[in-house]
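Colleague: In what follows, structures are represented as structure tokens.
No lab work stands behind these numbers, since they all come straight from the coordinates. Only a predicted model underlies this, so the values are computations on that prediction, with no experimental measurement involved. Cβ atoms are built from the backbone, for glycine too; each structure is taken alone.
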Structure I
Amino acid sequence: MVVSEVISLPQPVSFIAQTISQSVTRVLQDFGVNVPVLIEHPKEEAHGDYSTPVALSLYKLPEMAQRFPNPRVAAAELKNVLLNDPGIGSLVDRIEVAGPGFINFYLKTSVLLGETYRVISENAVYGQGVWGKGKRWLIEHTSPNPNKAMHLGHLRNNVSGMAIANLWAYSGIDVIRDAVDNNRGIAIAKLMWGYLQFARKDPVTPASLDYWYEHQGEWLTPAESNQRPDRFVDELYVKAAEDVKNPEHETKVRQMVVDWEKREPKTWALWERVLDYSHQGQQLTLERLGNLWDYVWHEHEHYQEGKDLVEQGLKQGVFCKTSEGTVITQLGDYNLPDTVVMKSDGTSLYITQDLALTKLKKEKFHPDHLFWVIGPEQSLALKQLFAVCEQLGIGRLDEFTHLAYGYMSIKGQGKMSSRAGNVIYIDELLDMAKAAIKTKIDISRFSTDEVEVISEQVGVGAVKYSILKVGRQTDMAFDIESSVSFDGNSGPYIQYTYARCCSVLAKANNPDLSAAIEDWQFNSEELAIVRWLYRFPEVVAEAALEAAPSHICNYSYELCQRFNAFYNKHTILNLKDAHSTADDQEVQIRLLITASVSQVLKNALGLLGIASPERM
């Protein structure tokens, strides 16, 4: 299920498209027929601003096929009637029939000018939708396990989940962003053992929980080891993963899990210590990314409820128990393979906790729909979770959606593994991008602090944009060179164009552009911009419905190309060229276009979670 299957728009989000659609519908009613009216943009702008293939649909009706020899003739008759429609007449300069029967609409320049004024009058809210009003959606994203530093596998999750949530909120939906802290179980116990075994200041110190509890100062802290807390933890976990191949050590780790569930005080003290280090470090990365959660669930607070749900399901006949005592699902009616929800020793699994968590989410927030931004490798597990939730009465299958994303790697590098210790950490990647940006900006124009801020904003933006411009479910290999380029489809190119607009407006002393000009004959470069600007609200709605931030990237790149073509060919200010013949009205129009492009780019970058530096 995709988002557009959860909700569909009753009508186009654009007032212009709505008006055209309503006019065409009225004409069809005069014909005595009722067929769906699709309003879209032609692939080539030479064919108009909007188009409808409704004549092709009309001709499929037997009574219309008898009336018209072909769809093109039907389109021509529709066109003649539409020319006299007052709604169309207020918006459209001309109507043409093209191809096998498309009806193309060309907007008046006065309408395009009015939409450009609307951008600067609405400013930060331009592009916002209202179709999501009254809906509450919950989206889980970025739930890194606290036994390691955040690496490349978490990056696409975070960047995508945040952008999707931004798009929904911008569309009027009440969005709740949550995450789950999987802070218990065998992986965390391995980390605890890794700390006891490998953080000792002196190798002769016993790797004993009892001894640690009384002599905690004999173990290193991240500061003492000169490491970030999460990298400190990550290193210990990698060592422990190898060390527990020793059966004796593995037994100790498994006993830690048992002792933890008994709430043994010393075990809990060690558990809290290592998790505190992990969370401290991960928070540094999350703050750098601009992460937002409205609520974080902690597994230790609800794992027992998952066990209770399994017992309830056994009584209801939802689950069955094998002769060995393992509890398994019965998902034949869903055409899904069965899975274990409780081991024979009574210990739980991820799905056990997720059942309880889904129930808690619904009870606490009462969302209309729940989404999970999780990698594609979890697709089957989530289908099984959703099916079991329906069997237990937690929620309907159509209330749950998995928003998968493609795999991400680094160009020229193979598969990464946390256990093997060859992962790329998020902060390493951001640092690489930041350093590359520093070599591309003129640092002589800025103070040392400004260089740090700008290079961080542009470097992080470069990484985010390189991820978001790719279709969400498409696998990608991150390329540092193309991501930090100031040319082409990159974050720095979008940010630089925004800064260029700000520079022009600053030179004009941030003029008041509210004085209306009723009409204007745009040159070809100006016309190319204003014919693209007004589409932004439609692109936002499409991106939100498809959970596809890439639409915002593609739109922004095209807008930047159009603006830079205009900028490179025409004088905007008299200040720029002493020999300019531009009159005051022409300057105002060009400043209006510049301000509108600036605002739309800022709104677009904000939706992508990317900063908008005014100087670069």
Structure II
Amino acid sequence: MPTSHLPLLNTINDPDDLRLLRPDQLPKLASELRQFILESVSSTGGHLASGLGSIELTIALHYLYNTPDDRLVWDVGHQCYPHKILTGRKKEMAGLRQKDGISGFPKPSESEYDHFGVGHSSTSIGAALGMAIAAKARGISRQIVAIIGDGGMSAGMAFEALNHAGSLDTNLLVILNDNRMSISPNVGAMSKYLSRIWSGSFYSHMRAGSKKVLSQIPSAWEIAKRAEEHLKGMVVPGTIFEEMGFNYYGPIDGHDLPNLMQLLSNLQKIEGPRLLHIVTKKGKGYKPAELDSCGFHGTGPFDISTGASTASSGKPTIQSYTQAFSAWLVQKGAEQPDLHVITPAMREGSGLVKFSQQFADRFHDVAIAEQHAVTLAAGMAIDGLKPIVAIYSTFLQRAYDQLIHDVAIQNLNLLFAVDRAGIVGADGATHTGNFDISYCRCIPGIVIMTPSNTEDLHALLNTGFDYNGPAMVRYPRDNCATTELINTTTGIPLGQSELVRSGQKIAILVFGPFLETGTKLSTQFNCTLVNMRFVKPLDQDRLLELSKTHSHFFCIEDNAELGGAGSAVNEFIAQHGLSTKCIINGLKDRFPIQGTRPQVLQDNQLDFDQLASKIEAILADT
């Protein structure tokens, strides 16, 4: 990518270069960095709005802190592109989120400046606190900074870490990057003035000295402390953080680089737990992203001049599994007044926008709180509602205890619509849903369903909705056939598979979105093809019948091979003493690479050519 129009940014290869600039040059650098990110992400796609909003903060942190010795811990990592560019990965941005390219998230194996691997929300404060404790234990003088957004702060993990950190005297700064609220009157001259006073050396020394003196007179110290908190509480919304043991500063304009740097410089001289509240604007500097920060949160390639997608539109219209679920949900919601939907901050991603608009009183977005989402649903189910938890596979992991303890043990009627199951592509290992079959299959009483097409999806959702107990329908981030007919009434009997084609020797058992591949394989090699649909319970009658006439079961799934659907078939064979051999084809025992779906399939030997080679080898042996 040509960068001749970005003269300052061209001189920056690492933070040491950044620190050679004069402070008055930094706003110009911020402008160039914003332009570079726009040009880069418009070509590759990626997370845009968050990064545009954190440019000034990133420059200030790397300018003032001695990175990588000082630690910067980014929450989730959606906002990390400016950080990557300033820490030597400017040229590598051309391969962002592509196979063999750099990750879209902080990744310690990628750079010494990435101190903690992330991708999921609300881990920054806990990880940074651990680093602060380690620095103190090892006698290392080091600044530790956790940067977390207002969305990430909504999760229980963040408050658990705040609660712990506030009870310690570790050297920790938490920066709350608030990009939802507008810059209110609080973020004006008075707020700047008070924040500077409270972070300045005179106030800090006076505060410390007063504490030392007045703490000897408990009643006087309590009066002074409450007077200070009352004064702050009149001007800033920081009382809750003060009560948790943090010194609170802000809110301030996170795009006012000179003021931000002055405040951060002051805060470097203060020890103990501190929280700086900055207000930023998602998509800052790019009008389409400012107006639609959700749409530009994660985007494909786009035209900078208009903001419009540049993805090819020559193909006929198709729908994703998510869209097919959304259509079913809206129609089912109109028919079932007890149907309520719960999601942990995934309204758009899980296809819930239409439902939330039409049935606002039955839609519950609990923010980034997966554990609460599941327990909330359990409470609803106890008193007769029929809740559906719409959640990504990778995020359901966070609510595993609630799934077992609050739902399964009580055998509650609760349906999990598990999106992004299996391969997700460019987001890589942190977002791939490759474990849900394995970690759910061992739970007593749960039903696990794997649709292979739109008709299966709708029918299995009906089965799960009607089931007396916990059920989950897992479906991929992939396309399925469009249909105008939405089935909201007829389900599939528990454990009933579909015999798609009769053949010889090998029975191909498809779990999930491999029916097209299975059809080609079964036709080419004259194999039997079964759309299994259910992982738990398995169609035992079908397996017993096929075992009499077939030498091999050839299982295909997009879950980890260990503990997955193929493992369930293998266990069935062992339990019944069958002579049929089971060949398991799933995601290998490693974390998946980032890349397109076909690339990840190929890397896991799940593409047509490699599966065909395996079948040829089996037939040659038999």
Structure III
Amino acid sequence: MPRLLDKIDNPADLKGLPKQELGQLAAEIRQELVTTVSANGGHLASNLGVVELTIALHRVFDSPRDKIIWDVGHQSYVHKLLTGRRQRFTSLRQYGGLSGFTSRSESEHDPFGAGHASTSISAALGIAIARDLAGDDYHVVAVIGDGAITGGMAFEAINQVGHLGSRICVVLNDNGMSISPTVGGLAKLLDRVRFDYRYQWAEKKGERLIDALPLGKKLVQFGRWLRRGFKGLIMPSVLWEELGLTYIGPIDGHDIDALETALAQARGYSKPTFVHIITTKGKGYQPAEGDAVYFHGVAAENSSSGTIPSYSEVFAQTVLRLARENPKLVAITPAMPEGNCLSVVEAEFPQRVFDVGICEQHAVTFAAGLATQGFKPIVAIYSTFLQRAFDQLIHDVCLQDLPVTFAIDRSGIVGDDGKTHQGTFDISYLMLIPNLIIAAPKDENELQHLLYTAVQSKHPMAIRYPRGSGVGVELDKKLRQIPIGKGEILRKGKDAAILAIGATVAPALEAAQNLAEKGIEATVVNTRFAKPLDAELIKGLVGGIKRLVTVEENALSGGFGNSVIDLLQQSGISDIHVKVIAIPDEFVEHGSQARLRANYGLDAEGIARQVLELFPKRRLRR
């Protein structure tokens, strides 16, 4: 029997479906989500929760003329299925396939790309003002959920929306979650609406009282005030209306009829509206409903790390160990306790692990405040998200030379999450900042020693490490300090020197072995520190070796390799051939880590090939 979903090639097809068939369509969409995301990996629970909302949005509004912006963009899988990308959906997050986020280059139905959170309302307001200035009349909808409303940027935008009064519709997908349960005062306030039956009573009571009032402008106005007063019994000051948005809700986010009614009502207003819907993350798939944290992002069926712990797991176990020894050690994460594995630390030290929500700027300055009082804060954050707090890194931490440790997870090539999440800029933007030490471990054992070193340091220190499993080395039982700015020679050779940092050390060693089979003997250095560089070691090498290769999973511009070149130039060393292997001036698309590393010559074969290019006239052993 053909599926209803197979008849939907664009939103216009959706509008023609009878209402009684929408439940079946929702079930088919959920099955498609589970099948594809289980095979490819991706964000499952988030998308299961927005099936009915997405259907209702596309039945009420007219995409692509009306602009629908998803925040966070990983909630857009159902949107992709209903906007002409159904036949390509099995390519989701695959190399050359559909992105796991919204992408302007992918479809005209994606008016704004979004991989980071809390951006939708700002973007929607910009689009709405552009519409107003151009004299157009299309609708603009910002769908904000998965904890994105906790981000300060969202409130900056709402403040401006209320001030300008331009017609936009903000839809809050309130599922009480980001990746983990949403935290903070706003989350508590929303929970009162989600779970307190008295709010529903106040809403209905207020409506009945208004309906009973005699006609008359003043009495109607009084009735509206009275209705707001009843709401205020449960939700003081009616936050959204006080900010200048007309509040509609709360609405059952899995009732398509109710959603269409609310969205049509919002569409009819000439001022900004705020539609509050209540959804269940993972809806319709029992495993995801039961554990929305685990099923927020799932790995592909064929991905397995075996028994080797991930860098994130080693990081968390080391923090736990350090926390037991130092009562002034605290950990901070912006809505990523599961991703950073800090939940194991939180279980033992709940008062010393702080999930601040999707608030990277606040996380960094919060850590700075703790450091001024003698505490040892560790900020656990993904590379792609740390760049959101660049100003705070400079002004609040490094300018004051405060001993904050930044544990930068998912640095380098992260793979399937694609260009919005690749951690390929952190060395470059951190290298600019005075007082900051920048390190990257060659393996998971060195990670634990660098963390110990950072906590003992009296200066800010950033430690970057990759996504995924370690290399499988045994972990030392005793932690030790590593001298700041000191690298180590792992292999000696007279023909070339390979300076590698972090995740590139292992493939550099393998490349050296491959080169030796061809008659090229290469020295391999685990540089460890991008800043400060081990100037003594590097200058000592180039005294006898005139071919130098640097390798990093970071942007070419302003990175580790450029820093090595600067050191040589400032030291007056010019009689040496230097080749920098790094990410060129482009955003890295989605695909497996192995494939992307091969594409950029960052695997063992690619490194060896590029070293060989330095010996064009030499006869090589076969």
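Colleague: To test your reading of the models, identify which of I, II, III gives 18.9 for mean count of other Cβ atoms within 10 Å over residues 58-65 when calculated.
Modeller: Only one of I, II, III returns 18.9 for mean count of other Cβ atoms within 10 Å over residues 58-65, namely III.
Colleague: Taking distance in nm of label points 7 Å out along Cα→Cβ at positions 34 and 346 from the coordinates of each of I, II, III, which one would give 6.3?
Modeller: Of the options listed, only I reproduces it.
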